[in-house]
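A.B. asks: So, here come the structures, one by one.
No value in this document is a laboratory result; all are computed from the given coordinates. Predicted model only: the values in this text are computed from it and were never measured. Cβ atoms are built from the backbone, for glycine too; each structure is taken alone.
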Structure I
Amino acid sequence: MSKMFEDREKAHEAKFAHDADKEFRVTARRNRLIGQWAAARLGLTEAESEAYAKAVVQADFEETGDEDVIRKLIGDLLKGGVETSDIEIREMLSRFAAEARAQIEQAG
């Protein structure tokens with residue numbers, strides 16, 4: 001009986017780890033997508049856009065949650081002369097989260 005509970009616990013832990021990994025990948029992909037969107041609005045070159053998208057992904061490691069990414073995007077867009085708002089950025093994060101999730105699930 002104990003073996004059955006151990007197996008169930010291991011399966012639960014494996015599912016939790018898999019789900020956590022998937023969410024991490026979705027968030028990183030979302031951040032890359034919104035970074036590319038912002039780079040296009042800023043008129044960056046292809047190479048600059050790739051570097052900027054990576055910088056947005058890295059910005060998410062500053063603190064828990066999305067506020068670090070939102071601050072970076074708003075600050076960079078406004079500094080670049082692009083009008084934006086907290087609401088627009090949050091809407092785009094939501095849109096790109098859905099797109100990232102679909103891409104990750106499609107990839108398998």
Structure II
Amino acid sequence: MTTFKDREKGFETKFAHDQEMAFKITARRNRLIGQWAAGLMGLTPEETDAYAKAVIQADFEEAGDEDVIRKLIGDLTAAGADTDDAQIRAMLDEKTIEARRQLMEALG
């Protein structure tokens with residue numbers, strides 16, 4: 001019986017670790033895409049940092065990426081940047097890969 005409980009505890013620990021890693025990757029991805037969007041809008045370095053943080057915060061509105069996509073489309077459109085839904089979704093995919101790579105490098 002102890003072996004089963006040990007295995008169960010191991011699975012729970014792995015699940016928690018995987019969830020934490022997914023959260024960190026998503027937060028880093030949102031920072032990266034916020035920086036990308038800030039560049040399209042011509043923001044200053046200080047404004048870029050604040051905007052990247054705002055994109056991270058936008059992700060807490062609802063599950064999934066739709067809240068981030070809505071924010072980016074709204075802000076980029078308001079700034080007159082030439083972009084669309086497909087480009088933003090493609091950048092989300094690209095920045096997810098970059099965020100995962102950065103996190104793995106940071107962890108060694």
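A.B. asks: Just checking, which of I, II has the largest value of distance in nm of label points 7 Å out along Cα→Cβ at positions 43 and 91?
C.D. replies: I
A.B. asks: Tell me which of I, II gives 5.4 when you compute distance in nm of label points 7 Å out along Cα→Cβ at positions 3 and 83.
C.D. replies: Corresponding structure: II.
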